[in-house]
1. For the read-out mean count of other Cβ atoms within 10 Å over residues 246-253, a value of 23.1 was computed from one structure; give its label from 1, 2.
2. If FRET efficiency 1/(1 + (r/R0)^6) of positions 62 and 390 (r between Cβ atoms, R0 = 41 Å, to 0.05) is calculated from each of 1, 2, which structure is the one that comes out at 0.75?
3. Comparing volume of the Cα convex hull per residue in Å³ across 1, 2, which structure shows the greatest value?
4. Rank structures 1, 2 by FRET efficiency 1/(1 + (r/R0)^6) of positions 230 and 422 (r between Cβ atoms, R0 = 41 Å, to 0.05) and report only the one at the top, that is, the highest.
5. Mean count of other Cβ atoms within 10 Å over residues 14-21 computed as 14.0: which structure among 1, 2?
6. Of the structures labelled 1, 2, which one yields 1.00 when FRET efficiency 1/(1 + (r/R0)^6) of positions 302 and 374 (r between Cβ atoms, R0 = 35 Å, to 0.05) is computed from its coordinates?
7. Please state which of the structures 1, 2 yields 23.6 when mean count of other Cβ atoms within 10 Å over residues 110-117 is computed from it.
8. For FRET efficiency 1/(1 + (r/R0)^6) of positions 54 and 254 (r between Cβ atoms, R0 = 30 Å, to 0.05), which of the structures 1, 2 scores highest?
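A short reminder: the numbers here are calculations on the coordinates, not readings from a lab. Only a predicted model underlies this, so the values are computations on that prediction, with no experimental measurement involved. Cβ atoms are built from the backbone, for glycine too; each structure is taken alone.
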Structure 1
């Protein structure tokens, strides 16, 4: 398949989401004649150049793995001035831009290679040279990623140039429920018959086939102008994205994390293995529907068919089936990485406790998940008496929350739930680990 479209796609970062979602969808849309990527890892840039801009993605379906070849892409290293100049020129002509980096903290630094600096220069040139309007998809897992990116970019420009740039760009938040990963173990790549990113490469992209991505509504500043036609037309615009962002964070992400930390207590290695553990999947489903789901439906009822009892149940059952897809082969170790971040005041575990409590419900199962996550932060915790566990858990959480300074009453209510979660986890372990659905 050749690149025959008239549009230019530009991506920051070359990981699984950039490759397996944005570049894959841009390539197969037929709307783009040019695919451009910026990265900061010399070995990644060199490997794609050596393969003449072509790379492979493994796509997990319910019954098989499909292998797709994508390209040619033009890839440049942000660390080199000559490459940055070419990237800025490409941004001038870009119609759709996506950031797919590890997090919003990667947007800005003092280096000339900083993402926000290169993007600001490209948009500045776009306005000066009358390039096409562009949308910027902020794909980082943060409810306000687009606003953070927009502010960091525009603050680099003088006030008058900000006004000239604004009509040329629209920053969009995203809800990306597509699960993905990078497989680096050569034995696993061979055993699962995955195709490496390049023929000479030692890693493989593995993503699920799901591609229903939600984005905020495209609205450009300035006087009315012709409607913006996205090449990535498979994405669905929502006038108010926040309810769906919260469903992703406090539903999908929270239950994924719950599975990872409770699964570790069960001695399970792979997400798909949970389907063979008595009571595990019904425990996860009950947490998803009766706790976070009930809270989300209560908060957003009437916004969308998703936020109904039946609509959310369909969402839950689809996600649980996708999470445990054998062909996706997701490990609990990967899902459970960085437990301290996931215990942040606004993140998926503590944030879900707060959401559920705000709706007058009790987050019994997610509180047990928090206890299991604390054991991942400090493995020796579980060997202590419960009273000591509670004291040490508070010390850990207060350290994690030090920058957020949560209100006293809400903090106390959350910590009370954490105490109960630690008690339940200890009681469950003392009982020999019976099926969680009936125990809870």
Structure 2
């Protein structure tokens, strides 16, 4: 099985051998390293870390290991229990904490779990900070507290409600218009914490939620990545309920996708496009997404007089460029909305509230809204990595092959053609090469991806 150590956190499969999987010993090891790093940031009498988890079957076990490791380091813990990634991010500064840990493997299947690590601002660690924690984990420079210096665990299960309060208080969230629209929405919570948070948010907004897979028991009813091929039940439910649209989130609720009133995907790439369209119509400014995201965000941004920039893939990279360019909204094409008016983190709750505000003000259905945006089609494919495969050599070979095209190499290799593009990169979270393409039609996007995959396999002899 697999244990992946990166700036995205420590991610692995449950069980198996120490050092090869996310075992209890590995959980304690990396929690110890993180807690040690927290204490190195500044000297103070009391340290505090916020910890929350999604509904994975292994979540309670991993959370108890992590929290009690922090207690052993003399760090006080605020236990949010079942929570969402953006809720923990919001809670860290509200608690004046020194950091936060979210126990979630995001869109990975149920056998996976992970420690996602936050700084005192509730934001993901940068590369240098992540590397330092990995260095501490491999050493012996960790000192634990004596019996009188142990930390304490405080349970606080109010933060999903507090998070919703913060969303509803945002100036651009038009609560009155949403309530007047009397929307009916089907919610696929993939049996994780989105099944708690999203219906609560909708109810506060006067929206009637129809719950589908909203029992937070960790038994994912389908592949938890919110893609069209995994959402046939949601499509059927939207049609059966005559709903205005459907909502689906991933297990930790930082990714968001919509389904229109006809049971067709709005397109997770267009979640950010729609939310940005709404925000930019109210506030002039710039946007940022990663380079694997649709060109439609650039088009919408320029339509509103703003400037669009593309970052390397990864939330921390998007956030850094957003701060540099004073972007007023940004995110990732996988349905991740980052709205700095609340916090610098992907947040499905903010995305839902902004999308509902847009629909309510425009008084149009979801399919017509989608038709109003530039039409691009994406293909997202991958190649499983095998031991000994020279991935860097493959990417260099592809770079050389297309050296006459417009290339960007800050994160893998992106090749921009006149009316399409392809982005090749190693995943930070899975042992794969991702191949993302975009073109004016689905057939062209798929054909481009298949051609590139064939070329890679030829280079690698696989």
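1. On the way: 1: 23.1; 2: 30.9.
Checking each candidate, the match is 1.
2. On the way: 1: 0.45; 2: 0.75.
Derived from 2, not from the others.
3. Working: 1: 157; 2: 137.
With respect to volume of the Cα convex hull per residue in Å³, the highest-scoring structure among 1, 2 is 1.
4. Across 1, 2, FRET efficiency 1/(1 + (r/R0)^6) of positions 230 and 422 (r between Cβ atoms, R0 = 41 Å, to 0.05) peaks for 2.
5. Numbers: 1: 24.8; 2: 14.0.
Computed on structure 2.
6. Details: 1: 0.45; 2: 1.00.
Considering all the candidates, the number was obtained from 2.
7. Corresponding structure: 2.
8. Numbers: 1: 0.20; 2: 1.00.
Between 1, 2, the highest calculated value is found for 2.
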